[in-house]
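Undergrad: There are structures below to look over.
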Structure 1
Amino acid sequence: MLFLYRFFCGVLKVEFFGVYPEKVLNLCARNGINVWSARYKKQKIYCKMIARDFLLLHKILRKSGIKVHILEKRGFPFFIRKYNKRFGIVLGLIIFFSFLQIMSGYIWIIDVVGNETVKESEIISHCEEIGIKQGIRKSKISPKADAQELLLKNDKLAWGSLNIEGCRLTVNVTEITEKDADNSIATNLVATADGIVKHIDVKSGNCLVKVGDVVKKGDVLVSGIIENMSETKFVRCRGEIFAETQTEVILKENLTRKETVPNGKLKNKRAFEFFTLKIPLYLGAEKGLFETENSVWQLKLFGQNLPIKIHTKKFIFKTEHTVKISPEKAEEKLKDRLKTEYKGSVKTQQITHTKEYAQLYAVMVDSRNIAKSENLIFGVGN
């Protein structure tokens, strides 16, 4: 504290010389002038003192025959005096620190912690819907109430909290985990497609079909109602029923198509974002065929994101061409699509051609689980 006091008052390093200069130490002590780091060298006294005490030396040294000379000036008063004619620097410092003080009352960085399957952009979007975004005043955020509102916006979250640290807002979330089905609800297993039953694996419920039966979409395969001589039970059906199904497929492939390919022309347009203010660094709009790629560079300090960004939009210009496809090539593409887009084996297949396109008609045979669980509905009769 003594060091800070001397720094803001200003410190002078002085030398006393004349007739018996060591007398000055007694004179200073008698008149309440504090000096320190005093030393005697070559018939001179060197010491340090507070700047304002130097004005008192004129009276006590007037008849002593001792003279004083300033060797060095240090401290805040002498530092600020160098810039007393540079008003702009002082004003700039005042404006800068005032700006920092005002900006510290706002949120400029929003982080999301704890999400795994829910995207961060989705959570931030819901935060914006309830009014929480970059540039909001801290006083307008109610962490407890806003966290509850966020949970109402996003039904995939089980818990959430908002923590404010400086100009950073951290959104902590916990996602809802899938729960096992409620065994207390009775269900049926119904068919999701037409087919011939090939394999049955029922763990609970009353199976109504057998291998070789032909079933239609919507038929009840396993009933959740089990009746016996003494009582009727309602259970949740579990199991799998595999059936051979047939699917009709119609695919078309045009013999001519338009393609756009890059022509080598590239252009970048940038925008500067400072806090919530976004300033474009370009003029005009682009015309013609192009694709865009967006990227953002954000300034960081000591690993922390600052609200200063450079947005870059890359324009990749393209030229449109008309490409003709031979009937043979079109057939190959149709067959490849059939293999990749549909499961099972081909029962029948036919390809026809017109001037504009090639068409493939096929019947696909597949063995799959067609059992789907549906809640058992109880009706009230008249």
Structure 2
Amino acid sequence: MDYDLLIVGGGLAGNCLALALKNSGLKIAIIEAQPRDVLQAAALGDRALALAAGTVDALKTLNLWQGVEHAATPIEQIHVSDKGHFGKTRLSAHKENVAALGYVITARDLETHIADQIVTAENVTLYCPARVMGLIADENAAFVSLKCNDEFLNLTAKLVVGADGGQSSVRQLLNIQQHISDYGQTALVTTVTATRPHKNIAYERFTNSGPLALLPMGTHNFAVVWTRTTEEAESLMLGSKADFIEQLQQCFGYRLGELNTTRPRRAFPLSLIRAETMISQRTVIIGNAAHQLHPVAGQGFNLGLRDVIVLAEMVQQRNEIGDIGATAFLTRYAQNRQADQSRTINFTDTVVRLFSNEWLALAAFRNAGLALLDVLPFAKTVLARHAMGYQR
């Protein structure tokens, strides 16, 4: 047996899994298609990650948070409103007796630090650049063929983990089908600076076309995730920077003074995507390979990291008594993750459909709900704990 565990994908999910198991005694390999310099230069590295407080707790347990905390901006308040309506609610870290409801960090800062830790993990071998060309498994082992540089290699493992993102080669090789619901929306992502300081407040503003999130970064910067209909997004991408800012300002208002973009605009079509199953013989898929969510509540990476943490805990316990790739064991993992994944996905999907709707009766209902929520401390605590990743 070449390895105990083969992780396909050296991004956040795959690397965190390897680091969670670095003291397990398992022999681990990571297979990553893109060289590190290419990943660091990729435009996707600019995207902002909203880390729930529970996610930060997990990163602390992995001894990863200490190295990136300086690059993260705490969210001390979340302001939720509905454009053109009276309903609003505010969540406060102080009232929930926590230091922050969450943190905002660029993907590049987090990815770079975590990748640095992989280099020092003695039980982890990195194959990069390398692509998986074939994957089969039987009752005894999984067999993976890959192309590493110009060399073809054949590896075996007790367990293969597909952590290779939305276009997962592992999922495709296993012929795992996906359930896809197209929202008919596109997320416009950029960074803006404001003339007034953000005071560590994150804003979520709902509109008929979709939600607008402004996440605090630094002192005056905000990461913008602006959901529009596909047609509106195309027009905003084709228009000038001045037109984009003007419409963004009209949508958000002047609470933060004048806004100005500091990064290029990027567009991402939005769908709810969920794999039909997360396990196959001696194989499991995690993170974006298993599920892709609407960004409205910022739950994508947080849910993926919970996949990682639970899998690492269960693998470590299983390794002490038996085969980490056994079907019965992988079935227990899938059952363990079912409730959290379904709850998070259903919550996100419901919010999107409830607040991206022009029906007046529904608008009145949701605004009454927001107004009522703002004066009910217990209900706000439930919502805050969900946002922090503690409502499991």
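Undergrad: I have 13 for relative contact order in percent (Cα under 8 Å, 6 or more apart), calculated from one of the structures 1, 2. Which structure is it? Before the final figure, lay out each step's value.
TA: Values: 1: 13; 2: 21.
Corresponding structure: 1.
Undergrad: When Rg and Dmax of the Cα atoms in Å, for residues 187-298 alone is calculated, the result is 30.5, 86; to which of the structures 1, 2 does this value belong?
TA: On the way: 1: 30.5, 86; 2: 16.6, 56.
Source structure: 1.
Undergrad: Out of 1, 2, which one gives 15.9 for mean count of other Cβ atoms within 10 Å over residues 91-98 as computed from the coordinates? Please report the intermediate quantities before stating the final value.
TA: Values: 1: 10.2; 2: 15.9.
Here the read-out was taken from 2.
Undergrad: Hey, distance in nm of label points 7 Å out along Cα→Cβ at positions 267 and 283 derived from one of 1, 2 reads 3.4; which structure? Working shown, then result.
TA: Working: 1: 1.4; 2: 3.4.
Derived from 2, not from the others.
Undergrad: For the read-out Cα extents along the principal axes in Å, a value of 63, 44, 38 was computed from one structure; give its label from 1, 2. Mind showing how you got there, number by number?
TA: Working: 1: 131, 72, 42; 2: 63, 44, 38.
Going through each structure in turn, the value belongs to 2.
Undergrad: Next up: If distance in nm of label points 7 Å out along Cα→Cβ at positions 259 and 315 is computed to be 4.0, which of 1, 2 is the source? Mind showing how you got there, number by number?
TA: Values: 1: 2.5; 2: 4.0.
The value was obtained from structure 2.
Undergrad: Suppose helix-only ellipticity at 222 nm (-39500 (n - 2.57) for each DSSP H run of 4 or more, over all residues; to 500) works out to -11000; of 1, 2, which structure was it derived from? Walk me through the numbers on the way to the answer.
TA: Numbers: 1: -6000; 2: -11000.
Attributed to the structure labelled 2.
Bear in mind that the values in this text are calculations on the coordinates, not laboratory data. Everything quoted here is computed from the prediction, not taken from an experiment. Cβ atoms are built from the backbone, for glycine too; each structure is taken alone.
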